[in-house]
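Values quoted throughout were computed directly from the atomic coordinates according to the rules given, and no laboratory measurement underlies them. A quick note: this is a predicted structure, and the numbers were derived from the prediction, not measured. Cβ atoms are built from the backbone, for glycine too; each structure is taken alone.
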Structure I
Amino acid sequence: MAMKSYKIFILSFLLFACESKDKPAFQVQKAEKPQIKENGTQIIFASLPPYFDTWYASKRSLEGKVEAPAKVAATIYAGAGGEENKIILFENPEITQLYSAYLQSVAHFNRDTEFYTRVQDMYKNGAATGRELLEAKTGMIEAQNEMLEGETRLRVFGYKPSELKSAPPNTAWIVASVAEPDLRYIRVGNTSQIEFKSYSNEFFEGRIVAIGEVLNPNTRTVNVRIALPNRDEKFKPGMFAEARFGIMESDKIAVPNTSLVTVEGKTYIFKRKGNVFQRSEVLTEKQIGEYTILKSGVSEGDSVVISNVILLKGFSFGY
């Protein structure tokens, strides 16, 4: 009797196992194949799929940061005669030579100006000839031109002579190469966070003191100079760093980055109206954190798809 019950139990177990294989505990929902119209710009589902989350576009304020490669371009020290005789150590030896030549040209101009003034007085008193007066004036003009040429060459590198003269000792100048589109966020007087390769994960706050007057045609960047206290001489000319600048955009239409797809250099989003998904080309302005500001292609109130967009991209472009 016991053996018979045992056989019945085994038979029942096998029948249950076979039935369980035929009827799984759950079924995977397959993505519905939609209708594709208007050369892929319109995707129509018979019923609204549950796997496309949407975002209502609206104007908003965004805060973020701009990052730029940087390095210590110069350090300023008090000379033996005090602050009036400061020493500036440039990372670029060419700038050192230019600044030295400029200081000499200033001295020559002051000397020749004084000489011209003296000859003028002598000429008025009949102690100098007209030829001597003309030569003195010519020498002064040549010295002035030499001085202006030196100033121009310094300014190409982002340094104004007046700034060099007034530079405070115990300071490091950090020069960041800021991309052309980001210049609108940069203002003299604003702060910047600096992280050095030599001191990773440690941030130092500096202040923007100058924005370059010349755009690099190869890199499309402009030098932005940041002053950083350097009383302990921690920062050395040539040190590499990264500069971060805080930015803010107000009253801009922005969408989550996940809503954007790129095909052949063009950017698209998908708008939903009921069961219909419409592909729209957009022009982007700037990415700030998890959002991208748009110039065109989306209006306030549009319902923009922000999840599983890659699936719509496949339907739309036939991938």
Structure II
Amino acid sequence: MSAIHNVTLSQIRAFERTVRLHGVHAAARHLGLTQPAVSRRIRELELALGIKVFVRSGRSLRISPDGAALLGYADELINTADEMAVRLSTGDPLNGTLRLGVSASFAVVGLDIMLERLNKRHAGLKTAVYVGDSNTISELLNELKLDLAVTSEYRIAEHIHRERTGVNVHGWFASSSHEFDKEILSPADLAPHHLIITPSPARHNASVMQWFRQANITPQRLSTCNELATTVRMILRGVGIGSMPVRVMKPYVEQGLAKELKAYPPIPPYDVWICYQVEELGPSLRQVVDLIQEVVAEENIYT
């Protein structure tokens, strides 16, 4: 068995309190223990890790180099344990860290607005945000690694509930200086150009490839990029023509930096959902779901 398996949280707390309160006596008083009990836990910790966490200097203790390295890990362990206790005792995902997964389009247009409003209502809230494709977000949801997500449906498990929030509409965008011979472009017209889309297995990639397949066309120069902001910069510089969410490109079109191409037929749109763990739905999580719907509607992120 690895030595780390013998380390207990009580040992870590005894060590951390002794460091922060500058002595075993103060740590024992804070923890409600006797001094020998605190000293014993520290010795057990040293034995388990094979290090010395303190160096005795006369009648005082001084933290060792190994102890200083351990202190950062101790803080993380204690904070995580305390957060876990609060969250599990209340059953509220907003007590602690809210694990949130979002699509790139929502992240670019609405995430900051949503988090700003949420933080005003829950000042102590921490968030762990994952921005990614629908396939990865679905896997994280299914594995209980996310509390809530804004994503297109993609193999959602039974323990995940979903609420529709709109339709993600994509178009083809080019630099404003890019000229075309035709006003309305077909898949065959776009196929010879350098095109940029999201990589598989993203839902958007599937939609674009379906668009070409239905026309029996294979694009000749197709590049992929998994980062929305980088794709925007490539479009604006004229590196290629990108398939992008219409709402994301709206400000660049309005500023005259990019233009939306008139393509027919349109790229197949797809539904976007707010997905969350069924057993966690309570007043707090319901508040987050409603807040997301509110931001989506105000910012016209999805149609």
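Which of I, II yields -14000 for helix-only ellipticity at 222 nm (-39500 (n - 2.57) for each DSSP H run of 4 or more, over all residues; to 500), as computed? Traced to structure II. Figure out for me which of the structures I, II the number 176 belongs to, where volume of the Cα convex hull per residue in Å³, for residues 95-254 alone was derived from the coordinates. Answer for the origin of the read-out: I.
Suppose Rg and Dmax of the Cα atoms in Å works out to 35.6, 150; of I, II, which structure was it derived from? Derived from the structure labelled I. Comparing mean count of other Cβ atoms within 10 Å over residues 271-278 across structures I, II, the highest figure is found for II. Ranked by mean count of other Cβ atoms within 10 Å over residues 143-150, structures I, II are topped by II, which has the highest value. Which structure, out of I, II, was relative contact order in percent (Cα under 8 Å, 6 or more apart) derived from, given a value of 21? Answer by label: II.
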